[in-house]
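In what follows, structures are represented as structure tokens.
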Structure P
Amino acid sequence: MRTLKCALNELDRVIGAVMDALPRGGVVILQGDLASGKTTLTKAAAKYLGIDEPVTSPTFSLQQRYGDQLFHYDIYNRGIEHFLALGLLEELEKPGYHFVEWGDDTLVDILRLAGIPAIVIEIEKCAQDARCYKVHHA
């Protein structure tokens, strides 16, 4: 596990860790309390990948797609069962980076069984102006 303490203007360090762990793409499971910075980290990934589109939380739409290489999901409201029933597991097999907010151990197990590369990023507030990002393989 790798822990990074970063302010908002240092999120490229976290995205660099994502790219190191998943150089060809895969699933990034984002865990953290409400307002911990899950969508903010996805915005940083878009910027890193050269995507100029505005990145918003997919809380009510379940999925957002940015360009052809960044996908953003939120499974908080409907849960993993609904996510799977809609066939979105197949979406996670598409080439690119798939940022999933509110993923849990059930999703980690499913991805492992499906052979889909994934990492987990646990986000916690650890200072007044910084977050701690614990990055580890799923």
Structure Q
Amino acid sequence: MPYEFFEHTADVGIRACAAALPELFEQMARGLVELIAEDSSLEAKEVRAVSLTAEDVSLLLWRWLEELLFWCSTDRFLPVQYRLEQVTPTAIQGTVIGDRFDPARHVQGREVKAVTRHLLQVEQRDGLWHGQVIVDI
């Protein structure tokens, strides 16, 4: 699995590793969605544009995951597919295709309250991008 979970006090962490930065951001997002909707079968029904900037790559990952969590919290929108046309260490632009959470079709997983900056990390080493984040549940 390109991402994994790890326990942290009363929270849960997500770690991922990828050959390219867009893949890392996608895998971290997939981990977040799995926490929220477990193994639910989600369909690619709705398209949303995303354009974010940040001072550095770690803060960009945090902003990315916070944006996805905001969509889930406000509109019950869960990403399924990612078309990230531009991902640099300070900017991300693209589209996200997803489904609206429906309790009749989906399994409610953990309630993710926030993506924290505690132990937030993105780094490139050994030719791969590595990321880590803690989510408050």
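Only the coordinates and a few stated rules stand behind these numbers; no lab work does. All of these numbers come straight from a predicted model, not from anything done at the bench. Cβ atoms are built from the backbone, for glycine too; each structure is taken alone.
Relative contact order in percent (Cα under 8 Å, 6 or more apart) computed as 39: which structure among P, Q?
Source structure for this number: P.
To which of P, Q does the computed value 3.1 (distance in nm of label points 7 Å out along Cα→Cβ at positions 2 and 106) belong?
For distance in nm of label points 7 Å out along Cα→Cβ at positions 2 and 106, the value 3.1 is produced by structure P.
Have a look at P, Q and say which one yields 28, 22, 17 for Cα extents along the principal axes in Å, for residues 18-73 alone, as calculated. List each step's numbers first, then the result.
On the way: P: 28, 22, 17; Q: 34, 23, 18.
For Cα extents along the principal axes in Å, for residues 18-73 alone, the value 28, 22, 17 is produced by structure P.
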